[in-house]
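Engineer: Take a look at the structures below.
Readers should treat all values here as calculations from the given coordinates under stated rules, not as data from a laboratory. On a predicted model such as this, the values are computed, not experimentally measured, just so you know. Cβ atoms are built from the backbone, for glycine too; each structure is taken alone.
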Structure I
Amino acid sequence: MRLLFAGATGVIGDRMVPLLTAVGHEVLALARPGSDTAALEATGARTVVADALDRDGLRRAVRQAAPEAVVNMLTAIPTEISPKHLARDFATTNRLRTEGTRNLIDAAPGARIISQGLAYAYQPGEGLAAEDAPLWRTGTPKQFVPVLDALVELEHLTTQAGGLVLRLGHLYGPGSIYAPDGSFVRQVRAGKVPLVGGGNAVFSFTHADDVATAVAAALDKPDVAGVLNIVDDRPTPLREWLPELATVLGAPAPKKAPAPLARLAVGSWGVAFMNRLRGAANTQARLHLDWRPRYASATEGFAAELASEIPVTA
């Protein structure tokens with residue numbers, strides 16, 4: 001299948017492009033003008049040069065390429081994010097999820113669309129959230145509102161076009177903030193990530209390789225549409241996985257910080273992120289895509305991928 005991969009230079013693209021080319025797909029990797037495309041082309045992908053926010057330029061380039069499917073993993077997320085300024089840090093990503101998605105769909109009429117969503121945007125509640133659970137529309141932290149609005153628009157555009165949204169959990173693996181040289185791992189090693197409040201947020205994680213295998217499975221099942229959670233089997237509260245990660249890294253145990261004090265430093269979104277997130281269930285992805293995560297839980301993944309790493313010093 002000839003497919004256009006938008007977001008091929010990100011964490012997910014590094015894992016996905018080689019897999020998709022290896023299983024026989026013709027991958028056309030979308031690259032912004034001026035980008036270094038040598039690494040992409042070394043994997044067997046062919047580049048299509050255009051800016052996803054340039055509607056006319058993208059339409060010309062993509063219609064000439066004529067893809068049969070579009071994999072939309074467009075983001076521009078900084079390597080380090082300030083919880084107090086989440087809306088600012090996600091401004092470009094929000095545009096890519098709205099304008100960029102609209103432009104991609106317009107540029108590739110009739111192509112199957114597979115887009116990246118988020119599995120930790122569910123309304124806080126008890127138990128794991130299935131795909132029909134409501135998104136976080138009540139009591140939403142102010143900084144998260146524009147991020148959620150963009151996600152809702154992305155899902156509407158994708159499903160209206162008959163496509164599939166893969167709601168991803170917290171991304172880990174090579175190139176992520178949870179990699180040996182990732183920003184979060186560096187902070188944990190330095191003892192700079194406290195347990196805020198009770199650390200009650202339940203985290204669903206997704207390994208970068210799991211996104212690649214989920215997309216490959218979805219391409220083989222063109223009748224699957226709507227939304228699916230692509231997350232690990234055992235979502236885990238922060239109060240459990242953060243100390244375990246620190247142990248794996250040989251780092252100090254996380255200190256405890258009261259929520260009111262932490263709010264001054266990380267804002268309402270930072271406190272909610274550590275205490276209110278709801279985990280997601282992957283039952284439907286297992287059923288409809290015959291998909292399985294690489295590791296049953298992130299704690300297993302951290303132990304497998306980080307335990308033998310030599311600590312990285314600045």
Structure II
Amino acid sequence: MRWAGNGAVRLAFDSLTERTDGEPLLLATGLGANRLWMPDGLCRTLAARGFAVARYDQRDGGESTHLPPTATRNPISALFAKRGEAYTAEDMADDAVAVMDALGWQSAHLLGVSLGGAVAQRVALRHPDRVRTLTSMAAVPGDVSGLRALRYIRMGTLGKFARLKFPDTPEGAVAAGVAVSRLLASPNRPFDESAAREAAERSADSGVHDQQAQSRQIGAQWHGPPISAITRPTLVLHGEDDPLIKPGAAKRIASRIRGSRLVLLPGVGHELPECAWARVAAEVHELADAAGADRSA
């Protein structure tokens with residue numbers, strides 16, 4: 001684990017020791033989650049495809065800086081707030097670039113999942129020269145907020161997520177991790193509770209039930225251009241069975257980013273299950289290969 005800095009915010013990140021000479025690929029994780037929710041196995045699968053892989057904790061997540069409490073205390077009310085109370089979506093996009101700077105990467109491929117997908121879209125808008133390719137997975141369009149985001153979110157699931165209450169202890173964090181994994185998994189695939197518990201025990205993450213931190217993240221407002229201005233080669237991935245973000249969000253993103261490609265993943269929810277690692281890695285590799293061919297042409 002290493003540190004990057006964006007002003008007063010410290011950002012925790014790590015990088016795989018395999019394929020350090022590969023194409024740089026930065027992974028951005030989702031709402032409240034730490035970087036270990038981007039599974040080690042997926043990182044190794046991506047490395048086997050020729051990538052140098054790094055992942056980081058968003059501000060207010062994992063080991064990165066947590067900001068002071070705000071008046072908005074749950075993610076649902078934060079979603080509908082007219083302005084963020086703690087920081088902007090531009091700040092979060094700049095965090096990703098700060099991590100790239102700390103890694104010594106002039107540019108990188110980006111893979112963002114859920115909130116991380118929206119952040120990655122905004123990095124491609126705000127810092128296009130730093131982005132080789134963009135892969136947005138299980139995300140809403142990065143330029144929508146409030147009522148405009150409502151059409152893409154299954155509010156029943158978000159409500160269940162917001163109501164999770166566990167003690168602020170290592171045992172509570174494990175229980176929360178299992179509950180969140182169950183909530184976000186595909187309903188059309190048997191839920192492997194033992195695997196979910198093992199993963200939660202490896203990464204006891206209080207962020208998945210820290211509503212204050214989630215509220216600050218989800219409340220960060222974007223003031224930049226629309227995603228239709230993205231010019232980087234783009235892949236949009238989404239689980240067909242996503243119980244939190246409707247696949248229509250992915251279809252909307254793909255329709256608005258010129259030249260992007262949409263891939264729906266069967267049997268996948270709002271998650272990164274092992275059964276999808278090979279497909280995700282193959283799709284990201286194909287995008288990077290095509291972009292590299294275009295650059296050298």
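Engineer: Just checking, which of I, II has the largest value of distance in nm of label points 7 Å out along Cα→Cβ at positions 19 and 219?
Structural biologist: II
Engineer: For relative contact order in percent (Cα under 8 Å, 6 or more apart), which of I, II scores largest?
Structural biologist: Biggest value here belongs to II.
Engineer: One of I, II was used to compute distance in nm of label points 7 Å out along Cα→Cβ at positions 227 and 243, and the result was 3.4. Which label is that?
Structural biologist: This figure was derived from I.
Engineer: If mean count of other Cβ atoms within 10 Å over residues 195-202 is computed to be 19.5, which of I, II is the source?
Structural biologist: Only structure I yields this read-out.
Engineer: Same structure again: Quick one: mean count of other Cβ atoms within 10 Å over residues 123-130 came out at 14.9 when computed from one of I, II, so which one is it?
Structural biologist: Checking each candidate, the match is I.
Engineer: If you don't mind, there's one more thing I want to ask. Cα extents along the principal axes in Å, for residues 99-250 alone was computed and gave 51, 34, 27; which structure, I, II, did it come from?
Structural biologist: Going label by label, the one that fits is I.
Engineer: Ok, one more. Ranked by distance in nm of label points 7 Å out along Cα→Cβ at positions 35 and 131, which of I, II sits at the highest value?
Structural biologist: I
Engineer: Still on this model: Given that Rg and Dmax of the Cα atoms in Å, derived from a single structure, equals 19.1, 56, which label among I, II identifies that structure?
Structural biologist: Source structure: I.
Engineer: Another one. One of I, II was used to compute Cα Rg over 2.2 N^0.38 Å, for residues 27-74 alone, and the answer was 1.43. Which one was it?
Structural biologist: Label of the source structure: II.
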